[in-house]
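What follows are several structures.
The numbers here are math on the coordinates, done by the rules we state, and not lab data. None of these values were measured; they are calculated from a predicted model. Cβ atoms are built from the backbone, for glycine too; each structure is taken alone.
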Structure P
Amino acid sequence: MESQFGWAGGLILQSVISRISKGHRGKIFGISQWMSFVGAIVGPIIGGFAWDYLGHQVPFIISIFVEASLIPLYIIAIKKLKPYMAEQLDY
């Protein structure tokens, strides 16, 4: 279930990122992918420590709170970036 939220968030983020700059889309997607790779490395390390020292359910609870805390940040970022987008969002 949480992976579905992650995929949905990633697709929404890619849609917004692709509209920021026509000339620098590749750079922006590269930075975004690099940050994703960093999270894919750091997340299991932190999750492993949480599993070992705090309990077997804690890594899953942490991931739920992390995803839930990103939702307001995405909304704020979209609102702040909206005037600067090369291609406007349609509502």
Structure Q
Amino acid sequence: MPNHEPGIKCPTFLKQEPGINKLTESINQAEAVQEKAALALELQKEVNVLLECPDYKRDGVECRNCHFLATVRKKTAEIIIMAQKLA
């Protein structure tokens, strides 16, 4: 699958993105739902750093893009965690 960089230059985003990508990759490779859920909890913590960014500017395009990506990732993590509860 091709790697599409979002083009966000924010230092906070750039600091968090490698860890988020690594966790996402680990979730995708994990077989057991319990392992996926544990990784999803970690993903939520990393994504919350972006959602709680003290430098967030409501009218900033990069900030809106960052928050959009972070929100999608957080919702994905929540779904994985819910799946573990159902298993």
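When log10 I(q)/I(0) by the Debye sum over Cα atoms at q = 0.15 Å⁻¹ is calculated, the result is -0.56; to which of the structures P, Q does this value belong?
On the way: P: -0.69; Q: -0.56.
Derived from the structure labelled Q.
Out of P, Q, choose the structure whose coordinates give helix-only ellipticity at 222 nm (-39500 (n - 2.57) for each DSSP H run of 4 or more, over all residues; to 500) equal to -25500 when calculated. Intermediate values should be presented prior to the final figure.
Details: P: -27500; Q: -25500.
Comparing all candidates, it corresponds to Q.
When mean count of other Cβ atoms within 10 Å over residues 21-28 is computed across structures P, Q, the figure 14.9 traces back to Q.
I have 41 for relative contact order in percent (Cα under 8 Å, 6 or more apart), calculated from one of the structures P, Q. Which structure is it? Matching structure: P.
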